[in-house]
1. Could you tell me which structure in P, Q was used to calculate Kirkwood radius over Cα pairs in Å as 19.4?
2. For relative contact order in percent (Cα under 8 Å, 6 or more apart), the calculated result is 23, so let me know which of P, Q that is.
3. FRET efficiency 1/(1 + (r/R0)^6) of positions 165 and 197 (r between Cβ atoms, R0 = 25 Å, to 0.05) was computed and gave 0.90; which structure, P, Q, did it come from?
4. With mean count of other Cβ atoms within 10 Å over residues 245-252 computed per structure, which member of P, Q shows the largest figure?
5. From P, Q, which structure was helix-only ellipticity at 222 nm (-39500 (n - 2.57) for each DSSP H run of 4 or more, over all residues; to 500) = -5500 calculated on?
6. Identify the structure, out of P, Q, from whose coordinates mean count of other Cβ atoms within 10 Å over residues 93-100 was calculated to give 20.2.
Structure P
Amino acid sequence: MTREHRGTIFVEDGDVLSHVSFPGDQHVLRIAAPQAAVRAAPGQFIHLRCDADIPMRRPLSIQRADSQAGWVEVLYKPVGPGLAALTRVREGDRLNLLGPIGQGFRPDLSRPCCVLIGGGVGIPPLLFLAERLAGSDSSPVAFFGSELPFPFITQASALRLPVPAAATHSLALLEAWGVPGRLASNGGLTGCYDGFVTELAREWLTSLDAGALDQCGIYGCGPEPMLRATQQLAREFALPSQLCLEEYMACAVGGCAGCAVEVHTNDGPAMRRVCVDGPVFDGYTVYPATPG
């Protein structure tokens, strides 16, 4: 069977263009990678060599990509020796990467209201999706949550959304793109909804009438409990969903099958590789309805 990713993954040596640290040991890395940048789609990732002495690469979701300037950008938190080594990289250093890898989000044109729900390091692919949808026929709405300070500039939003009054802030990038958004946190962050991001999204969805809900689809990425809660929202409001999974990966190109997860198809349960069959899956196949 022909795989869509065959012939589309490139190996590149790229210069580090910028490497910015944020509170909570969060880092945003921008790398010159013109082959990956021109082909990158929201939901895909790169497989990055973090250090010459560490052979195992690390998969990192693409947060943004500029096909004209030829760069890709990722957000990471150092967990383990590989990403700890990556924190020592400086502007001008050279890194090797594979990318772009995986099946990304596939916006449903029949449901132009794209509801983006992201948590923590699951925000990057949805930020990328928001940028791609901005100015299109779609109408993205973004809800992002974090327990740590957001590794982005935040500001009071000038874009109206019917959400609780305490949720006043959004990301400056979303504001610049004209994408309505609000932030949530259990960490007492300024301008954030006090609670889980899925609870904030539920408050907004509840404000919509049946006709508006018929225009919506859910797109999510984040830790596994958040993804389950996101899929519960999709089921509660009878909305289609696409979820970007986070899994440990070794080869990241489909060879080792170490990242395989069970999905539920019309023919019954089946194993799929998150790296190349995903990381984006239909939410209903990943988290099917519980009997009873």
Structure Q
Amino acid sequence: MAIFAIGDVQGCWIELQRLLNKINFDPEEDTLWFTGDLVNRGPGSLETVRFVKKLGNSAITVLGNHELHLLAIAHGKFKARKNDTFDALLKAHDRDELIEWLRHLPLMHRDKTLGYAMVHAGLPPQWKIKEAALRAKEVETVLKSDQIGDFLANMYGDEPAIWSEDLKGWDRLRFITNCFTRVRYCDKKGRLNLKQKGAPGSQPDGLFPWFELPKRKSRSEDIVFGHWSTLGFKAESGIFSLDTGCLWGGQLTALRLDGEEMFRTSIDCPCIKTPRKVLS
């Protein structure tokens, strides 16, 4: 039995199959953790979602910003953008079944035995791991409810930028969502900056990768995440970044989490997309 965490697939279905062959994945014995963004921009979103859904308990997936964007389009709360590649999925005979499965995915997965938590993007410095799990449940509950349409209509936006227990309503849910699915940089006070998307070192003074803030309270467990292709693979100080830019001609990466020794397996990917401004 092996547990592998895999970075953002983004519809790169063929590359995912190549990677799984390379790690000798056995769905009867092994488990895959997906960091979110299974869909969009690549050509195989439909095939990817069908495959991961069919794996059942052999796959654990957290929601990424592209899944939420897909849900907003599917529920008529947002129009597809020029570079979105959802058409095949939205026109599929099993569309409703797939959309229903996506809306029930978590924002955070935590394995206390392994000592790992998985999110798509990151966490604000104010939250301990236990608190982060509670905040994730707030959004997950709404996504599973009759309020999903209202939530998706109010989901987009960069404010509020800093956490407060006094946040309520859509502001509270939007902040939580932005942390789990969009954050890369924060200032020293923990204020989110959702505009900067480049690699560490390219950001303006006063901004720091969310995981580098010295007062970050979520250091009790190792955190696996994706979302940040310009960051690439990083494994140090309890954080494991797995988005290695498959969509942009980089690599697709799997990291084995169990066993005595962690090891990384990557495959090279053809350049599917020319780098451009991406959905944050």
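Rule-based calculations on the coordinates, nothing more; no lab input. As the structure is a prediction and not an experimental result, all values here were calculated from the model. Cβ atoms are built from the backbone, for glycine too; each structure is taken alone.
1. Values: P: 19.4; Q: 18.7.
The value was obtained from structure P.
2. Q
3. Attributed to the structure labelled P.
4. Details: P: 18.9; Q: 21.9.
Structure Q comes out on top.
5. Working: P: -5500; Q: -8000.
Computed on structure P.
6. Only structure P yields this read-out.
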